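Student: In what follows, structures are represented as structure tokens.
Every read-out reported here was derived from the displayed coordinates using simple, explicitly stated rules and does not represent laboratory data. Not measured: the values here are computed from a predicted model. Cβ atoms are built from the backbone, for glycine too; each structure is taken alone.
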Structure P
Amino acid sequence: MRSRPCRFLRRFAREEEGSVTIETVLWFPVIFWLMLLIADASLAFFAKAQAFRIIQDANRAYSTQRLEDTDDVAAWIKERFRSFSPGATVRTQLVQDGMLVQTDMAIPVRDVVRFNSLGVPANWTINLSAQHYVE
């Protein structure tokens, strides 16, 4: 009885027919993690681009008097970005003696990544700032 399992193990060690399958099974978790990492990075860059577009639109709306004050600008931005990141903070102010409207936004990274494949700490943020001349 003992010799049969030993023969099987020796034959298994010498055979090379299933080596590609075994290598694929070993590499699959690494490739899957890499795909999740790429997805998280893509989502973070997408959120940053969307936030920057929303900030620029709001600053432009203020500079053309479609929005009345800086509080309206911040509220407009928060409302449009709520679906991406409910924890985003927005600060809008007039700078250079009212010549420029400046908006700063901080987006928690954990709000925009879905899989958190890198284990992003809770205090990481994406910071954006945009200025627009007031007409």
Structure Q
Amino acid sequence: FGYRSSGLSPTAVVLGATIRMVEGDPQLSKARISEIVTWRRNNQPGGQNAGSVFVNPPSISAGSLIEQAGLKGFTYRGASVSQKHANFIQAEPGASALDVITLMAKVRDIVDAKFSIRLHSEIRFLGFDETYGLEGLNTVKSH
């Protein structure tokens, strides 16, 4: 396993795992966890989101492209591009998965039109197919 890589099929869904841990210094672990939590609170939005939604292209971050396109706060129904970090989409209570996916497709298309860079989804969508206009957004057909 590595960052965005594994020996698993791209359509596999992991439902559980067994992890081997090595005992460490509890104080160092607590300090490191505190650093990570502080960084996330300062740099990433809270609320309902699925984390980063687009993979960073080789030359520039997806969040930077989305921000340069003027899309922070851009909204579709119950989903909006985060004001805190443009590569996060936040869902309001009652928002549907289709709201989020549609917003992602709109953001992808606007960034492509402005910069000729096609963003690719970091999220895999189960149960959605190309009929939703989501080509290139990592849909996995359900069986």
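Student: One of P, Q was used to compute FRET efficiency 1/(1 + (r/R0)^6) of positions 9 and 97 (r between Cβ atoms, R0 = 41 Å, to 0.05), and the result was 0.00. Which label is that? Numbers along the way, then the final one.
Tutor: Working: P: 0.00; Q: 0.95.
Clearly, the read-out refers to P.
Student: Then there is this: If Cα extents along the principal axes in Å is calculated from each of P, Q, which structure is the one that comes out at 91, 22, 22? Display every interim value, and only then the final one.
Tutor: On the way: P: 91, 22, 22; Q: 50, 38, 36.
Matching structure: P.
Student: Another question, then. Comparing distance in nm of label points 7 Å out along Cα→Cβ at positions 25 and 49 across structures P, Q, which is largest? Show your work: numbers first, answer last.
Tutor: Working: P: 4.0; Q: 3.3.
Looking at the calculated values, the largest one is P.
Student: Give the label, chosen from P, Q, of the structure having the highest value of relative contact order in percent (Cα under 8 Å, 6 or more apart). Before the final figure, lay out the partial values.
Tutor: Working: P: 25; Q: 19.
Largest calculated value belongs to P.
Student: To test your reading of the models, identify which of P, Q gives -18500 for helix-only ellipticity at 222 nm (-39500 (n - 2.57) for each DSSP H run of 4 or more, over all residues; to 500) when calculated.
Tutor: Numbers: P: -18500; Q: -10000.
Structure P accounts for this read-out.
Student: Check the numbers for mean count of other Cβ atoms within 10 Å over residues 41-48 across P, Q and tell me which is largest.
Tutor: Details: P: 15.0; Q: 11.9.
Answer by largest value of mean count of other Cβ atoms within 10 Å over residues 41-48: P.
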